[in-house]
Structure P
Amino acid sequence: MRIAIFSEVYWPMVSGVATTLSRTVNQLRGRGHAVRVYTATYVVPEGSPDRSYIHRSPSGPLFVSPEVQWASPNA
């Protein structure tokens with residue numbers, strides 16, 4: 001099965017949502033499903049390559065919570 005997940009928070013951000021989604025993606029991929037995660041752009045830790053199944057969109061800080069990146073479509 002091909003599965004797309006859309007979320008403003010995902011790895012490398014640390015939060016309950018990001019952790020739960022990461023575990024879900026790992027389980028789905030482990031069962032042979034093709035998973036793509038569409039998320040905002042976060043700085044990936046140095047020396048750690050980004051994961052090939054993650055597709056990042058340009059984003060900026062969310063006004064109520066600056067550590068969260070908010071992606072918006074490019075008109």
Structure Q
Amino acid sequence: MLLERLLSGDADVAVVSAPPDRPADTARFTLHHLLDEQLLVAMPRDHRLAGRRTLRLADLSGEPFIVGSATAEDS
């Protein structure tokens with residue numbers, strides 16, 4: 001884990017993310033906002049969430065997850 005490498009001194013900097021319900025430990029680490037990343041989700045047109053312009057990750061709770069990719073071309 002990257003944060004463990006920071007604590008052990010094996011790394012000086014780590015780029016990490018954390019879900020809202022489990023934020024990184026600010027008592028042990030100095031955190032700086034780096035960027036907001038746009039994530040896309042694909043679903044059938046008749047899916048219950050298909051008509052929404054935006055979703056929260058929590059909206060997808062319980063949905064079957066197939067695969068993620070770094071770029072749209074990887075699909």
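Read-outs throughout are calculated quantities, based only on the coordinates presented, and are distinct from any laboratory measurement. Quantities reported herein were computed from a predicted structural model and do not represent experimental measurements. Cβ atoms are built from the backbone, for glycine too; each structure is taken alone.
Between structures P, Q, the greatest calculated value of mean count of other Cβ atoms within 10 Å over residues 24-31 is seen in P.
Which structure, out of P, Q, was helix-only ellipticity at 222 nm (-39500 (n - 2.57) for each DSSP H run of 4 or more, over all residues; to 500) derived from, given a value of -2500?
Numbers: P: -6500; Q: -2500.
This value belongs to structure Q.
Using the calculated result 99 for volume of the Cα convex hull per residue in Å³, pick out the matching structure from P, Q. Derived from P, not from the others.
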